[in-house]
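Take a look at these structures.
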Structure I
Amino acid sequence: MDLGLSGKRAAVAAASAGLGLSSAKALAVEGVTVAICGRDRARIDAAAAEIGSGCIPLVADVSDAAGGTAFVEAATEALGGVDILVTNGGGPPPGTFASTELDAYPAAIDLSLMSVVAMTKAAAPAMQAAGWGRIVAITSVAVRQPIAHLILSNTARAGATGFLKTVALELKGTGVTVNSVQPGLHRTDRVKQLYGDDVDSMTLGEPDDFGSIVAFVCSDHAKFITGAHISVDGGSYQALL
C-alpha cells in the first residue's frame, strides 16, 4: 500500500534505538526524508546509517521543553520544514507511590509531558499554514491501564494524552492531525532494563511492527483519524473502553 508520504519531511525524536528508530525506518521506507535525534553522537550517527535514505542525525536531548523546542527548530532548518512530527523519549525511572519522592515528579513531567508540549508548539504552526501535517506521539498503554511500579510514567503520560486530545480538537479541519500510538511491551532496551531476566518469558511485540503503525497514522489514508489514541499492545489492555 502506498501511504502517500513520498517527499514529506519528518522529525522523529529519540530515535537512536527502540520504537523511535523503528518509526523513523518505517517513514523512510515510504519516501520520507527523516531527521532524528539522540544524545550521543556515535549512536545517532549509527542509527542514521541504518535508516539510510538521506536520514539526518542531530544531537539533541528532548528530556525537557527547551530540548524539545531545539530539536524541532534544528530539524526544520536541516530539512527545510517539518511535515511530520513524531514525539518520543525515554521513560522516567520506575517506582511506586511509597518509594517515589515528591521531587522526582518535575523531571518526569518535563520528560514525558512538557517535551511533547514544546515539540508540538514548535511544529504545529507551520503545518497549519501549509494545510497539512501529522503529529504522532509515542506514549504508553499505561495511560489506559496504569503499569505497576511505573507511577511517574503513568502520571506524566496521562497528562500528555490529555494535551494531545485537546490540540487535536483545536486543529480539527486544518489538515493537521494529532494522535498518539500507545505501545505495550516491545523488544526494546527499556523493557529489558525494567524486567531483566523475566523478559525472556514475556510475549513481546517487535519494534518494526510498531513503526509500521506510526507510519500508517501519518499517511494520507489516515487523514480522518485525529484525536485518537491507538493501543499497540498485543491485547494486554482488555477493557471495553
Structure II
Amino acid sequence: MKAKILRVLVCGAGGRMGSAVRAELVNLAGFAYAGGVDSKFGPDVEAPDAFSYLLGKADIAVDFSAPQSACYYAAACVRARKPFVTGTTGFSRQQLNALKAAGRKIPVFVSPNMSPAVNLTFALAALAAERLKGFDIHISEAHHTAKKDAPSGTALRYAEHIARARNGVLPPISSIRAGDIVGDHTVLYAGPHERVEIAHKAHSRAVFAAGALKAAAWVAGRKPGYYDYFDLLDLKNLEKHR
C-alpha cells in the first residue's frame, strides 16, 4: 500500500526559515510542497491573498511568517478545517489567545523553537532550577542581526519553565544580535564554588525546518487542540512528576 504524502503549504515561504522548510520538503520522504505564500512573492511563492486557494490543495499549513500573519493564516485554517503549525515568535498575549481559540476547532501546534533537542533542554532547565537551590540563574541568547524580537521566543520559554520551578521568579535574559548567528542559547546556574551551563547551538536552520515537519507529521490527523513539543516528546508527564 502506498504511503500517504503530506502536502504542506508554507507560510513565509520566501524568508530564511520558509526557504529552509521548502528545502527539507525536497529532502524528506513523505512530504510534498503544496505551495507557499509570502509578502515577498516570486517563483513558487505566491502573495498572501492566495493562501485560502492554495490551502484547498494542501493537508496542513506550516508557518514561519510574522505574528499578525500567522493569526490570519490560522483563522483561514479554521475555516478550511486544516491543521496549523507555527514556529513564528513574538506573539502578543492576545495573539496567543487567538491561536488557542483556533485550537478548539482544529489541531494547532505552536513552538518558538522547532528543535526537538532544545525542547528537551526546556525540561532539563526546569529540573536544574528546582534542584540547584541557592544558585543564581541567567539566560543568554544570540541571533543574527535581522531577527526582530528580543529576547528570543526560545529564551522566554526557558524563563517560563524555570519560573515554574522557582515560585514564579523569572530569571534575567541577555540578548545579542550580531552577524549571521543561527541561534545560540545558554542557561547559566552559578553557585558557590561551581557553575553549571545548559547550552544549545544551532548549526543550521535545517534543524528547525526538519523539526517543523516532524511536528506537522505528528499533529496531522489529531483531534483539535493546542499542542507543542512537550506533547510530541511526552514531556508533560515528566514535568508533572518532577
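All of the numbers you see were taken from the coordinates with simple rules; none came from a lab. Model, not experiment: these values are computed from the prediction. Cβ atoms are built from the backbone, for glycine too; each structure is taken alone.
Source structure of the calculated read-out (distance in nm of label points 7 Å out along Cα→Cβ at positions 39 and 135, 4.2) within I, II: II. From which structure (I, II) was Cα extents along the principal axes in Å calculated, if the value obtained is 48, 39, 36? Corresponding structure: I. Computing distance in nm of label points 7 Å out along Cα→Cβ at positions 71 and 167 across structures I, II gives 1.2 for structure I. Calculating distance in nm of label points 7 Å out along Cα→Cβ at positions 151 and 175 for structures I, II picks out I as the one with the greatest value.
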